[in-house]
Structure P
Amino acid sequence: MNAAGRWMLAAWLLAASGLFHGVIQLIEPGAWEGPVSWRKPILFGFSSALTAWSLAWVQLRVRPRRWDLAVATAGSAALLAEVALVSLQAWRGVASHFNHATRVDDFIQAAMTGLILVVTLAVADLTWRCMAHFDDWPDLTDAARWGMALLLVSCALGFAISFLGEWRLAKGLDPSAWGTAGVPKFPHGAAMHALQVLPVVAWLLNQAGFRVPFRRKAVAAMGMAGVAWLGYAMAQTAEGLGRADPGTAGVLVLLTGAVAAGSAFLRR
């Protein structure tokens, strides 16, 4: 099995995990929100599966290297293990994150941080190589580069959320909140799935018969819109506001992003 195959195998296993826990949610319906629910293994399973599938697609289009298999094996295995630990905590009936109630919970928390670091390093490696060379249509190349860059930012924000949450927990505050209604994980999620959205947009435009220059401008506009959405998420969180309660900074970021996206699309 080659490097892309390792990512694909992980993707199918993660999707199966998300589906399995979705069935459990239907059989034993409970609270969807909150630190202890089946929501986390379901969402982590499907979200990680989409990421792994996309990384397999990228892996097939960068220049091969001798240690590709080792990096993909480590990254995919770490992603599987991290989701497995999130699922394990759900089965134990305890919170999967910011949980230091027992030594076991301490170990799982530390292990998840280490596993995500391995995944992030694998993503960083693929991002660097994607920027250097990507063997596909120019618009799909643009889409992959925007998507990988935003995914890497999402990974970095995940660590920032973790450190911020631990700091708040030490002060006796809610680790999953900021201010009155801010949601620290909002920016993390806002950047995560551009790697799926942008290539799909490019592919659909291709199927619709649009030429490469038009498709490249559309991808650039969508990429800038993705950056604007990320900026909005960060501004909302920093102001302690919820996702659907736009603040002044958030609105300004969205307007600036709309102008930038429009300029990219209308350029000659």
Structure Q
Amino acid sequence: MGVRRTVLHRLLIERAHQAGVRMLWNAPVSARIGDPIRVGGETIPHRWLVGADGHASPVRRWAGLDNACLHSRRFGFRAHFATAPWSPFVEIHWGEHEQAYVTPVGTNEVCVAAMTGHPDTRLADVLSRLPSLAEHLRGASVTTPERGAITLTRRLARVTRGNVALIGDASGSADAITGEGLAMSFRQALLLAESLATGSLDLYEARHASTLALPHRMAALMLLLDRFGSLRRRTLHALAARPELFRKLLAVHVGEQSLPHFALRHGAQLGALLLAPQSARG
């Protein structure tokens, strides 16, 4: 299911208002561990401070939680095109050095996002190397400015200190190729709520790494395919020849089946397909 980020943002804000959250937009924040929190010049008494402020989190820096292991760093770009979706599904187009995602977000609009390890690449460069996708977009006007961001696979040594907890991208992340950013944040929110109900952040600290474990494994796997073209082509041909394996691998990706279980049941079959000549794979 595809939805414009602006629509999702509005829905989340409406739900937050219903839950009694007070929003202070465009208000400068001053915070130091042990000092009062000030937002827009107003002192905010608090029991807990949750940093949900993204990759470059000031709260993480204030709390001295910046110690992290960076596994990958890539660059993403996106724009919207005025054209009727040609498929009801999200499509992923693989190039030699990039991927492009196409998501239907309306009856006459698609979102195209690209990811690459090369900082000087732009969306037009990616489309020029993906002729089948470029053909779908031929003649379609761009409805939003192209925007870019950095996507990271990163794990922090700790995500809590004292009464401070980090959540979402502030607390670690997986490459956007996994599509897991919001899902990880929602899982962490449920875990944080459970931990706060005990009056402590110990549970959140102890189990936070589990929310990143599978996305990190899947990111490592897909970035391996990004790095080695021959392995990527063999893998995609094998999964195309055995769509039931692709469905089961997707079940692993969304957490419905464990990766060890998949490897035990289907690893030998997938390995044989990868090693077989292409003609034998169909």
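Please treat every number below as a calculation from the coordinates, not as lab data. Only a predicted model underlies this, so the values are computations on that prediction, with no experimental measurement involved. Cβ atoms are built from the backbone, for glycine too; each structure is taken alone.
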Out of P, Q, which structure matches 0.85 when FRET efficiency 1/(1 + (r/R0)^6) of positions 168 and 232 (r between Cβ atoms, R0 = 30 Å, to 0.05) is calculated?
P
Check the numbers for mean projected area of the Cα convex hull in nm², for residues 104-223 alone across P, Q and tell me which is largest.
Q
In terms of FRET efficiency 1/(1 + (r/R0)^6) of positions 136 and 248 (r between Cβ atoms, R0 = 41 Å, to 0.05), which of structures P, Q is highest?
Q
For the read-out helix-only ellipticity at 222 nm (-39500 (n - 2.57) for each DSSP H run of 4 or more, over all residues; to 500), a value of -13000 was computed from one structure; give its label from P, Q.
Q
Which of P, Q yields 47 for percent of Cα pairs over 20 Å apart, for residues 160-239 alone, as computed?
P
